[in-house]
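Some structures are shown below for you to check.
Just so you know, all these numbers are worked out from the coordinates, no wet-lab data involved. All of these numbers come straight from a predicted model, not from anything done at the bench. Cβ atoms are built from the backbone, for glycine too; each structure is taken alone.
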Structure I
Amino acid sequence: MKKIFSILVFALVAIACENEVVFNDPGFQARKDNRVWRGDLTSGDYNPTDPAVPNTGSVTITSFKGFETTTITFPIVLTIPITSLNAQTYTYGYNPTEPSLDDEISASYTFTDGGTALEYVTGLGFNTEREDPGNLEIVINKWDPEKRVISGTFKFNAKYQGESTLAPDNVNFQEGNFYNIPVF
């Protein structure tokens with residue numbers, strides 16, 4: 001009886017210790033207002049900026065989670081590979097006294113429910129009338145032109161764009177990562 005009990009306990013312990021590994025590839029996640037935010041569906045879109053300059057444009061990464069949408073947009077040259085050795089860093093809003101140093105990037109977060117949308121935006125061309133327009137940093141540490149996949153990190157503070165006094169004025173994303181996002 002003791003042997004059967006020991007075998008059952010051992011089997012139960014072995015089963016209880018099983019870990020189910022969940023891959024997030026491609027993945028998009030961050031800490032939104034100090035809580036984990038992980039996109040359920042993420043895509044990357046390439047937009048040419050000037051037909052006269054081939055292979056130069058911007059990438060917009062869009063990630064969806066339920067009623068929430070997060071986007072980041074940044075410039076890219078399609079033909080130049082990027083690795084951690086030649087990572088590209090883009091910033092906006094970190095030096096308000098010198099706006100000419102800002103890169104042409106933007107980020108947004110939108111929550112939509114029942115026909116009502118709360119939209120938060122930061123980046124070039126947004127919140128120009130505000131004393132604090134928000135800030136944004138995007139670091140591209142992998143771009144594979146052949147496979148057309150991109151990886152990097154991001155963080156931003158975006159400002160509320162509506163009139164409601166009930167909505168928070170700011171949304172904060174920190175420790176953001178996007179990994180192996182296909183760009184079409």
Structure II
Amino acid sequence: TRWLSTIFRTTFFLPSLISLTIIGLMFTFIYNKDGLLNGVLSFIGLGRYAKGWLGNGDTAIYAVIAVSQWRSIGYTMMLLIVAIQRIPREIFEAARIDGASSFRIFKDITIPNISGMLKIAIMINIAGGFLVFNEIFIMTSGGPYGSSNVLSTLMYDYAFVHNKMGYASAIANVILIISLLFLLPQAFGRSKK
């Protein structure tokens with residue numbers, strides 16, 4: 001099982017190591033109207049749901065979010081696996097001897113013991129959410145009709161397309177303020193402990 005565990009971890013962590021440009025281009029082909037996703041949908045009898053995922057204003061942002069999450073899930077998983085492995089096995093054994101169910105062990109032992117790392121993983125993912133630019137820029141450029149724009153792509157558009165550096169700077173400040181609102185409570189919470 002150790003061999004399978006290593007393969008499982010590698011498979012999930014591998015997307016974190018691949019260049020964002022390559023990932024963006026790869027998923028542009030997958031989400032294409034004649035791409036892999038629509039081919040699979042047609043093959044399993046769900047062809048009526050096939051569409052140009054990145055060219056549809058209703059689905060473009062969700063398609064990009066899925067790619068971003070696919071890329072970051074391996075890193076988050078590794079953080080949580082390390083936290084779980086640091087819990088002494090004796091605690092789990094004692095709980096089983098006392099007759100605790102798997103759910104109780106998870107709820108009362110695992111979650112409290114990994115809560116610190118869980119908070120860190122959540123903060124990293126929230127901060128990463130504000131830094132999403134490459135996937136959107138490569139896959140949709142904020143389109144169609146601005147449906148997949150986020151603050152970072154708007155900042156880019158104002159700075160380099162419309163040459164309005166003041167607006168771009170204001171958006172950068174908004175990103176900074178929002179990021180600090182999420183990250184400072186975590187930092188001060190850790191220092192008090």
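Looking across I, II, the calculation of helix-only ellipticity at 222 nm (-39500 (n - 2.57) for each DSSP H run of 4 or more, over all residues; to 500) that yields -2500 traces back to I. If FRET efficiency 1/(1 + (r/R0)^6) of positions 48 and 88 (r between Cβ atoms, R0 = 41 Å, to 0.05) computes to 0.20, which of I, II did it come from? Source structure for this number: II.
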